[in-house]
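Asker: Take a look at these structures.
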Structure I
Amino acid sequence: MARILGYIATSLDGYIAAPDDNLDWLFRYDGMDLGEHDYGHFLKRIRTVVMGRGTYDFIAREPAPWAYDQQRVIVVTSQPITDPKGSLETRSDIDLLIAELRSLEDGDVWMLGGGRLQMALMERGALDEIEIYVMPELIGGGVQLFPASGFQASPKFLSVQALDRGCVRLHYALPDASAN
């Protein structure tokens with residue numbers, strides 16, 4: 001059974017993007033040493049990448065090449081994607097998607113991008129673990145790490161690490177669906 005993982009960076013004041021979806025504050029940390037927790041190492045463990053439509057549209061607008069040629073990619077959207085940037089599939093029903101992801105036996109699943117989709121999985125008890133990289137930046141507003149939804153949980157603390165350039169890695173396990 002595949003594990004469904006979160007791996008996301010946030011500013012110290014709890015935002016994953018500036019108000020205009022700008023990530024310049026985060027790109028200042030490109031090349032920092034995350035050691036064994038480096039994005040490249042993480043991605044090698046991932047067989048399936050799942051993202052929401054907003055994250056896909058953001059990636060599709062970027063001039064960089066498609067980074068997920070080695071993974072199965074699923075975009076959660078109710079609208080068709082014409083002329084996709086890379087090889088991908090779409091799904092619109094989150095509950096059916098979770099069942100599909102749980103049946104995979106070829107590697108872990110990464111919930112890429114914004115907190116809305118990760119929150120939807122947490123609300124359903126389907127996000128197994130999350131790594132949150134807190135960057136030493138105050139950006140004053142923007143897209144919240146997790147949108148306010150009324151969801152409450154007590155994730156199990158797994159570890160914390162101080163990393164390069166003031167970044168802190170927080171690692172939690174989340175309650176499973178049978179615990180809700």
Structure II
Amino acid sequence: MGRHGTGKIEKNCEVCHKSFSGRIDRPSRFCSKTCSSSAKPRLFLRIKKNCLVCGNEFEVKKYRKETALYCSNECRRKRMPFKDSHINWKGGVSERPYKVRKKIKQLVELHGRCSDCNGNDNLQGHHIQSYSDFPELGCNDDNIVILCCHCHAKRHPKIQEFILKGVSNGGKMDSKSGK
């Protein structure tokens with residue numbers, strides 16, 4: 001026996017009946033934390049539900065009784081809207097390639113101000129040579145100017161509402177200041 005009564009003896013786990021060595025001075029009843037937690041009674045902590053997709057029964061914690069609908073991520077994915085059935089589907093292609101959007105984001109972070117009014121809210125990239133006419137110049141630093149949404153809308157009067165969509169003042173420009 002070691003110091004302070006820390007000798008080991010052979011015991012049997014109460015759950016899996018496997019033999020393990022435990023200390024004499026401590027009442028160990030289980031061989032592992034897994035066996036210990038499985039032996040503790042679950043008093044109304046979990047409820048049983050049926051999966052909406054496969055119908056299998058599964059257990060969830062009580063607080064998730066309203067939100068848990070599926071037994072697994074695979075079943076959840078089967079019910080999610082996919083491609084053209086999703087409300088935000090736009091044909092699988094964004095209007096601008098990732099590298100063009102990334103270049104504009106880099107320039108916004110670099111400059112941080114509108115080149116016309118020197119404002120710093122709602123900054124966007126404006127292509128001097130139209131992107132639709134010259135897509136090869138889409139990532140050219142010399143072809144991109146950083147503008148606030150109001151100055152950008154002035155340069156594109158036909159699509160002004162689209163550019164100002166989601167801006168805090170409802171997308172309307174003041175007649176006096178032009179913003």
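Computed from the coordinates by the stated procedures, all read-outs in this text should not be read as laboratory data. Quantities reported herein were computed from a predicted structural model and do not represent experimental measurements. Cβ atoms are built from the backbone, for glycine too; each structure is taken alone.
Asker: Of the structures labelled I, II, which one yields 14.0 when mean count of other Cβ atoms within 10 Å over residues 46-53 is computed from its coordinates?
Answerer: Numbers: I: 21.0; II: 14.0.
Corresponding structure: II.
Asker: State the single structure among I, II that was used to calculate relative contact order in percent (Cα under 8 Å, 6 or more apart), giving 10.
Answerer: Computing relative contact order in percent (Cα under 8 Å, 6 or more apart) on every structure in I, II gives 10 only for II.
Asker: Quick check on the output: 15.8, 43 is Rg and Dmax of the Cα atoms in Å, derived from one of I, II. Which one produced it?
Answerer: Comparing all candidates, it corresponds to I.
Asker: Out of I, II, choose the structure whose coordinates give distance in nm of label points 7 Å out along Cα→Cβ at positions 30 and 62 equal to 2.0 when calculated.
Answerer: Details: I: 0.9; II: 2.0.
Derived from II, not from the others.
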